[in-house]
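**Q** For reference, the structures are reproduced in the following blocks.
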Structure I
Amino acid sequence: MEPFRDDSGLLTPPEAPAVTSEKFQDRSGLHVLLFMLTFVSTTLVGAEHYRFFLLGDFVGSQAPMPYPALFLRGFWYSVTILLILGCHEMGHYLACRYYNVDASLPFFLPMPILFSGTLGAVIRIREPIPRKKMLFDIGIAGPLAGFAVVVPALFIGIAMSRVVQIPPQTPGTLLGEPLIFRLASWLFWGSPPDGYALIMHPMAFAAWFGLLATALNLFPIGQLDGGHIAYALLGARSTYLNYAMIAVAIGISYFSPSMVIWTGLTIAMLLLFGPRHPRVQDEAAPLDWPRVALAVLALAVFIVCFTPTPMQPVDLLPR
């Protein structure tokens, strides 16, 4: 969800403004174009993931099937990751529609040179969100909607994965394993013996990427989804949490270089929008207990999805 900014201080629009024809107007052609480009880029990357999955080695051998057939196998990854990202952003969008807060349709961001094939997706919220419960509902709807898709994709993908023997001193990239990923892997495959590793099916890799995206969005800082939730829960006190979480992010980056770029972008976001969350009209009013319970659920989702070291280059030696 794209951050919004309030330069005027206290927000005063009514809670349920009348629907106007000017709201929710989009250039649908641009959204369709970006979606199709992202579909192609993620399918290209997905084909490489499937080649790796079929071969079960780490030396870049030739694919055992013609590339057109391999490209079609890339749908395992592309359809899964686009479904996860799309449901996340549509959760935000539909919550905006419910509260009549003007927002755009999702913008999908293609990036074929990355191992993910995409930089994710965003929506643009085009007006301030006036009340705390609206901010909370819009902020939490995306991660929960995306997580509802990630979980079945993860378990299905892990079930289709396989355990293979790793050649000694083989270079590779070690992926961090969130708690829910470890649970799914253990349920289906137990603990691999020494010198063996789980080769993820492309659907499982898409779910892994979805877990990472969900966790980073739920990080309670700034105007990330977690920052919106924290502000709705803590009010002005969430500013202190922002400073604390920046320190935590910097500390994680010190031990995990793969988090440096994300930490840098987070710091840039705070410098651009300021450490204080844009105010809502009822900032001092407490959240009701059902929403507090949902905030606890969001924290639990963050815990099971987060890994402090998403990627780490290693020589995959037998244990």
Structure II
Amino acid sequence: MSELRQDPVTKHWVVIASERARRPEDYPKDPEKEQCPEFSESCPFCPGNEAMTPPEEFAYRQRGTQPNTKGWWVRVVPNKFAALVPYGHLGRIRENEFFRRMDGVGKHEVVIESPIHNAAIGNMELKQIEEILLIYRDRFNDLGQDTRFEFVTIFKNHGKLAGTSLIHPHSQIIATPIVPLHIRHRHEEAMRYYDDNGECVFCRMIEEEMDAGKRVILETRDFLAFEPFASSVPFETWIIPAKHAATYGSISVDDTKKLAAVLSKIMKRIHTGLGNPDYNYMIHTAPFKDADENWYHWFIQILPRLTTIAGFELGSRVFINTTPPEAAAEFLRQGV
């Protein structure tokens, strides 16, 4: 029989549709993804094509090389088609005393994750993943110095179903002068739990998942990778620090390396075990003003795009998951 499960953090419900259960080999695979070259002359993110992007904001590059030239191994540039721009007014404008709007002020950056056109997190060397996570931290903290911004979203879209149009490995960072409503909702629920119980709901979740064990994929001294009890999609995976921390910006260099080792193992298994699926991942972190709070805990959420969101999900906001998280965790454990 199917189950309704509630997310203890957001209070959202999902359907675990056991009667529709699908095995990993049942999900479609796209063999064309593996036929991509290491370099593309037309790709703006490939080395040698630096003039095809806006001037770089930041880069990790070989000593002696100049900005906007070859020699980088991770590069950050403004998004050429930015959703938000770093100029304008922050004041709210009322229209007809009912509607509210403001200028689209923010910062939208692209992290070019590797000079290799056909690289992917699932097959990169560990050192490269470390550098990507470090540049996320550096950009996050730099954007936090701008008092106009309240929140930063770090995310990756991999594959057409995940919303990307360029194959070259990249992720994005968007700083906004507002905290999105669903983020506020998650934080308010976490705050409410802390007020009622005197502990962080995420720290409690870590304890419960470790005790149960059946949804845990990988456990180290510093990080836990698991399939959430109320997973919204097949193979939804969280990676969360074992030690309480509200903001990704506080991660140390040493912990970044440890996180990279966990992320590498998880993404390699998703890449090989599920046939390099389309996916999104996000780093969920506290708004800048809540960086030191005891009631929130940052984490990475990985959402493979193995199924299609349809009318019921859009109408009810209740997602149907056809692979129980316990089965997904058992499969992913085999390759870690």
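Just so you know, all these numbers are worked out from the coordinates, no wet-lab data involved. Just so it is clear, the structure is predicted and the values come from calculations on it, not from any experiment. Cβ atoms are built from the backbone, for glycine too; each structure is taken alone.
**Q** Ranked by distance in nm of label points 7 Å out along Cα→Cβ at positions 116 and 292, which of I, II sits at the highest value?
**A** II
**Q** Moving on to the next point. Rank structures I, II by distance in nm of label points 7 Å out along Cα→Cβ at positions 108 and 140 and report only the one at the top, that is, the highest.
**A** Going through I, II one by one, distance in nm of label points 7 Å out along Cα→Cβ at positions 108 and 140 peaks for structure I.
**Q** For distance in nm of label points 7 Å out along Cα→Cβ at positions 164 and 228, which structure out of I, II has the highest calculated value? Don't jump to the answer; show the numbers that get you there.
**A** Details: I: 4.1; II: 2.2.
Across I, II, distance in nm of label points 7 Å out along Cα→Cβ at positions 164 and 228 peaks for I.
**Q** Given a value of -18500 for helix-only ellipticity at 222 nm (-39500 (n - 2.57) for each DSSP H run of 4 or more, over all residues; to 500), point me to the structure among I, II it was derived from.
**A** Working: I: -18500; II: -8000.
Source structure for this number: I.
**Q** Say we calculate volume of the Cα convex hull per residue in Å³ for every structure; which of I, II gives the highest result? Don't jump to the answer; show the numbers that get you there.
**A** Values: I: 131; II: 158.
Sorting by volume of the Cα convex hull per residue in Å³ in descending order puts II first.
**Q** Ok, one more. One of I, II was used to compute distance in nm of label points 7 Å out along Cα→Cβ at positions 52 and 84, and the result was 2.9. Which label is that?
**A** On the way: I: 1.4; II: 2.9.
Derived from the structure labelled II.
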